[in-house]
Structure P
Amino acid sequence: MGTYSSLYSSKLRTPDEAVKAVQSGQWVWYSHFAMGPRALDQALARRAGELTGVNVKGVCLMYEPEIVKADPEKKSFIYHSGHMGAHERHLSDRSLAYYIPGNYGQCPDNTRRGYMYPPKVAMIMTSPMDKNGYFNFGLACSYAKAICDLADVVILEVNPKVPLCLGGEQESIHISQVDYIVEHESPMPTIPSEFQVSDAEKKIASLLIEQIEDGATLQFGIGAMPSMIGKMIADSDLKNLGIHSEMMADCFIDLSEKGIVNGEKKNIDKGKITYTFALGSQQLYDYMDNNPRLATYPVDITNNPDIIAQNDKVIAINNAVEVDLYSQVSSESSGFRNISGTGGQLDFTIGALKSKGGKPFICMTSTKMQKGKMVSRIVPYFAPGTIVTLPRTYAPFIVTEYGIANVIAKSTYRRAEMLIDIAHPDFRDDLIKAAQEQNIWTRTNKIE
């Protein structure tokens, strides 16, 4: 540690000592995704019954927060999420977690402007300090620096398992900006690199591959679809692709190592894979460690539509829960049930629309199983409580296994017609009838 060893030692605390900084009625913010601060969360949970009215905010934590387990009656702690993952979704079902809506890319600005509840205490996981006194935010640059800048007290949970993620800016914090340091070693949370893929998803992936040109810049995230698309691209003759994404995923490794993704045609961050957080396998984390090919940025840079659009041929690939006949896209709820969050879907849709030669896609299988019954994902209208993620004014290319509907700038009846054409055949007659009853579309409107 050299020059900073004595300063480091003066700030070193046990987890229980560090969380004494939290007072009743304060807001505590955790770092995000795989970087959730496990030891500090456990220590704070041990203060259940002592504190009252402490609000805690995380984003898509990869574990069930200990503060919730310790205080299910919410007398000491109330947990909030900026984007719900599986653990938080199940807590939400039991009224033990609450969602704070927002476009992911706007969160740093909302935080700095004071629109979001300001953090009093920041609890952030990092890599160990380097020789220059810096701690790296690792797998979730996100808006960790904004949180630390605004917090009255900054507590770092230093974990040697955190990969060192090189960045463009705001990927690190200096020891002079830190109040307390806690040391805790634990494995980084992983998710599978391989996903089971249905025939319908394979068909959707094949349709999307046809839309990608040499020199395109790609954005896609977690799940079976990106994994399948990545494999198909790896086996294709596409070349000079770039990555500008909010998420770094396993499927980018082969594309980079095979030279298909080289970023040479990007107009900004040329030669770099740009991202703000990562979720994947240990192989991914090992690949990312100290890799100059990658550049992590805060989310207000990666998800800024104007910055996204500086690259040409941006292909944004995202998914949805349902699309209605008005071409509204719901990607974060099913009726009143909160599933995830807006995330960067609107950010990247707008960015791709503004990009020269860019195309945004919303992908979904035409049907899903609901209570043991097959139902259509293209619906006449949304059920009460359903959240609109993309308004119809930003509805992009909609893709199912039955085709691609480019609803951009189309009339209301033309949109309905195109969506019915890519719905599952078993539901098309009912959708036609619904469109007629809703006075959206009749066959006399048909445009060949």
Structure Q
Amino acid sequence: MKRLALPFAALLLAVGATPAASQDFAITGATVATGDGSAPIENATVVVRGGKVVAVGSDIAVTMDMPTIDGRGKWVTPGIFALMTDLGLWDVSGVRESNDTSARGSSFGAALDVAPALVPESQNVAISRAGGVTRASVASFPSSQIFGGQGAVVDLGADADMVMRPRAFQFVTLGERGGAIAGGSRTAAFVTLKNALQEAQDLASKGGRHEDALLTRPDAAALLPVLRGEEPLYVHVERAAHIRSVLDLRKDYPKLRLVLVGASEGWLVASDIAAAGVPVIADSLDDLPVTFEQLAATQSNVGRMKRAGVKVALGGFAGMEQPRNAKQYAGNLVALSKLPRATGLSWGEAFAAITSVPAEIAGYGGKLGVLKPGAVGDVVIWDGDPLEVSSAPERVFIDGVEQPRDNHQTRLRDRYRDLDESDLPKAYDW
């Protein structure tokens, strides 16, 4: 069937008339990475209708009524799914009053819920969206207690409702950081966690709490979905020995849905992690023993765990680790595969580690982070290979809706791009 190629301006008019509604469009002649771990497809077509992907492949016919984008020379991918971010939790990270990434001095821990505090208009959301990030998980990070509280899964669409699922997971930190919070010892962190789970179990089985309970009632209640296996428990742990201890928690609490965060020494116990079926959210750049619990850190960690059968995603994109840098970290793992005695990932595996695998860990496998029929229409058009640092998104769609890519950074860039002072804001007269 003959394809209809609309001029770029006409397409903008067609899809921009109703920005809140999903758009029907086809992208033709592009290099398409589906995000499922396979190699990119050359000269392929992606069709989105009603906010969903309906067709992907190298031999797809496009109907005459379908607005078409010429993808020749471009790459088309699903949006990046960034795990363990602080998106929407701060305006200026260095200004405490605008920073909700941790609850310093709070009497609550597990009961903390990031969802009510999220601000979709935050510039870190807009900047990440412009960088090709369409979905994310957001966590509050432990400070006064080992529990950071309940994280959320969000979309980065330019609208007022960013929360897809509140109370999507519970976050706790162990190891050196947890030990420092719990009383100066890693043993204190583990006993604090076990006591918290036991007090939550007592609340469920006996309908009350002991008079000497350490947890507040809201904190104990917040852990009940974790005990029932309804809410995953994300555990920040780095050292191999401590990873084994975390896996052993299932002996007493068999319904726990564990997710390891960090796991710098995960490669040393990769077979144990794989046998337990526990996924890992790792930092691909950990390659030096910054702390004693990371003495065996290596950039081959992710590749070695992957080869052992562990489901591994890249994450921890908070603070200075911006979510839009996920593609660079994935690209490093591709380059690593070319070094002697190092273990990296193939291009398809690396891209899946920032798209489909994070979606699976977050509970959206097959629906987000992939381009296949039935998946959500999160589509990014890049000017080149997205795992190259020089490449950037040209267009971003979330749920089939094209998103704005302007933000404070782009506006500053445009203002100071030349030295014409007529473009600058009026200065004070002295």
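Nothing in this text is a laboratory measurement; each read-out follows from the coordinates by a stated rule. Note that the structure is a prediction, hence the values are computed from the model and not measured. Cβ atoms are built from the backbone, for glycine too; each structure is taken alone.
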ask   = Thinking only about FRET efficiency 1/(1 + (r/R0)^6) of positions 50 and 370 (r between Cβ atoms, R0 = 41 Å, to 0.05), which of P, Q has the largest value?
value = Q
task = Out of P, Q, choose the structure whose coordinates give FRET efficiency 1/(1 + (r/R0)^6) of positions 226 and 322 (r between Cβ atoms, R0 = 30 Å, to 0.05) equal to 0.90 when calculated.
result = P
query = In terms of mean count of other Cβ atoms within 10 Å over residues 82-89, which of structures P, Q is highest?
reply = Q
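Kindly point out which one of P, Q the value 13 was derived from, the read-out being relative contact order in percent (Cα under 8 Å, 6 or more apart).
Source structure: P.
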